[in-house]
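Before anything else, here is the set of structures, which you'll find just below.
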Structure P
Amino acid sequence: MDWSTRMMQAIDYLETHLQGPVDMEKAAELANCSLFHFCRMFEVIFGVSPGEYLRRRRLSLASLDLAANKDKVIDVALRYGWESPESFTKAFKRCFGIKPSQARDATCPLETWPPIKLTILLKGDRTVKYRIEQSPSLDFVGVSIRTTSTDNQNLKTIPHFWEQKYKEGLVQSLDKKCGKMGMMGVCYYYNPADNSFAYAIAVEKGTHDIKDFPAGCQVLTIPPATYAIFECRGPMPHAIQEGWKQIYSEWFPASEYEHAGTPDFEVYPPQDDPSINANSPNFRTEIWIPIKKKVRK
């Protein structure tokens, strides 16, 4: 059974459980991968986490039920998994910008999210430049925030985090202590339950003492791992975003590996030519993903 068929089985499972409890482990099993890999793959390919997709689909069906004007708000809330009208109203308003009661107004426009239909074609007509390396435990030093992919908040909070730390001079201070890898953006402590994860701006600790770094910096220890290391070339952030998509939609499905579940990170190494900047077609970045062999089922 190929990758796209397995992924559609997982999506179909989510669709058939919009009015009941969902076991994400079961969805991942149908996709023939670990829960961590399933969540990361789903989000990179479809632009939304499986938990957020489920929430949006449930709210979409709830809005249609309310527009039909047959059920009470509390009945609709309970049907689609909310424990109280208050929590349902909060989620509904955040999603649609209106209260559930307003959905009954025929003049009030509603938006819905349709089910995902997988139309990705794995052509294999693009090369993926990568290498596989064994790495011992790594010590990084940097500053971090916790963010969430819900409503794509991470796409706003992470760039703002970089901008803020650059204005404070912290990025420049870390840059002075860069090792051979360069600056890094590290994703770790991922929690599928609420789509949250920690993100750190970091560099290698090397032989420096933590006191040599700016106040607020902490040591982040990355366990030993086997990494698939992918090179991306092109203007930022488009090049590296496309790199993530190609890895999950083309490389992983065709490989014998899946994400190992430990931190992954983007590396911004010194450029081949000092004149190359982030807007250049030759700007080089790397994506480091810890991998493990798939368990065939």
Structure Q
Amino acid sequence: MASMRDIKRRRGSIQSTQQITKAMKLVSTVKLQRARESAEKTKNYFDCMYDTVNSILARVGQLEHPYLTARTSERKAVVVITSNRGLAGGYNSNAVKLVTRKEDWKKEDVEIYAIGSKGRDALARYGYEIKEDLSFIAEEPVYADAMALCDRLLQSYRKGEIGEIYLAYTFFRNTVVHEPTLLKLLPVEQMAPETGREAQAPMNFEISDEEALELIIPKYVASLIYGALVESVASENGARMQAMDNATSNAEEMIDDLTLLYNRARQSSITQELTEIIAGAEAIS
């Protein structure tokens, strides 16, 4: 059995850790409130944007446009959104697994646009090419950053340097449910009209179909990237709040167990001292 001093020292160490995890939980809770409000405010817009573009593509018929047809290049650009800090449960590792466990991808054909140092470091250890390090965006994302990244991705796509663009992020469903999601941005997959529904009139544009797509698709891609950034911030703080809550509860259980162990050791020590006193007294008499 460990000595009383060792047990007391360990219990004090766990109590100090528990204070830290409690403080981190409170901070994450406050941040989550702000991030959730932001995600809820923007969610309707991004959902509407996604549905609108798919509705347009379903009604214009089959178009021959670079944004809609497969490219000859086998290279894939993947925007991976993680955090710059740990202690968030499986938040970072789950996003990384979306890339590393994609069996039909060849590592040498994937270039990573890393938003978040945790994902950047993990994917670099796996041997993936880090095309750009955009960790500064992860803290407080703004639409301008998403638009700038979108412009660079579309430029590489038009040049034929990459053939597909993906987005790996964590979808914020609610405070306790966060879903790792891999979304294909380009080429946009045209959805077939649902069966059993009335046929819709074809959609015609004042400008040509190609010019309309040149205007719509960049905004569509930038909106999805920004929406993913906002969702990821909320998911990160929700995951960290859960992780710190679990750590605090576990620390409380360990403290209770160590307190019981300390009391047993103390009782054993007292009993031993009494036995020695009694034995000494009997020996004198």
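Every read-out reported here was derived from the displayed coordinates using simple, explicitly stated rules and does not represent laboratory data. Quick caveat, the model's predicted, so the values are computed rather than measured.
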Practice task
For the read-out log10 I(q)/I(0) by the Debye sum over Cα atoms at q = 0.22 Å⁻¹, for residues 12-107 alone, a value of -1.20 was computed from one structure; give its label from P, Q.
Solution key: Q
Fill in the blank from the handout: Comparing relative contact order in percent (Cα under 8 Å, 6 or more apart) across structures P, Q, the largest value goes to Q
Practice task
Taking -10000 as the value of helix-only ellipticity at 222 nm (-39500 (n - 2.57) for each DSSP H run of 4 or more, over all residues; to 500) derived from one of the structures shown (P, Q), identify that structure.
Solution key: P
